[in-house]
Structure 1
Amino acid sequence: MGRPVLIDFFSAWCEPCTRQTAIVDELAARIGDAVEFRKIDVGERRDLIAKYQLVTVPTIVIEKDGLVVKRFERLTDAGTLETILTSLIDDHA
């Protein structure tokens, strides 16, 4: 079983995306290597728009073992994300 993956889908022109990415960066610094963090600019990776059925940014997708566990299509606070990720890390331990 692999570690959880948090994917931060953003666009460079999106102000809420900038705030979301700062939250994700802060979370990555706290959690460390227990979670894989990925940042994807939808302008550069248009192929993933269809794959993940993106309709808005920011969008956060949390996966575990290749399956989507949770998805947020709005600015999401660090506490909410950390609670979900911690539960997935605990499941892995």
Structure 2
Amino acid sequence: MALDITISDELREEGIARELVNRIQNLRKDSGLDVTDKIKLSIQQHEAINGAVEKHKGYIGAQTLAAEVKLVEKCNESTSVTVELETDLETAIFIEKL
């Protein structure tokens, strides 16, 4: 019996959401935010992650204490951080303390 190793879209989106949470938590820490600080989160749109962000907005917000999670067309380069979620899959994230 062979093991089916294909990843469904749903599973892939969940993985992307978890990876985003991980990157955002690291950015929070690097920014010197307290663990209780609430934030506003902007994530630059990317065809490969838009669905995952929309579907898992609640999870991402709850895990990162983001009162607002939004996809934006473009993050300001000087204030955002580019993160790699997978090989050849990058997006920009901007965190604003509330």
Thinking only about distance in nm of label points 7 Å out along Cα→Cβ at positions 53 and 77, which of 1, 2 has the largest value?
-> 1
Can you tell which of 1, 2 yields 40 when relative contact order in percent (Cα under 8 Å, 6 or more apart) is derived from it?
-> 1
Kindly point out which one of 1, 2 the value 21, 15, 10 was derived from, the read-out being semi-axes √(5λ) of the Cα gyration tensor in Å.
-> 1
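Any read-out appearing in this document is the output of simple, stated calculations on the displayed coordinates, not a laboratory observation. None of these values were measured; they are calculated from a predicted model. Cβ atoms are built from the backbone, for glycine too; each structure is taken alone.
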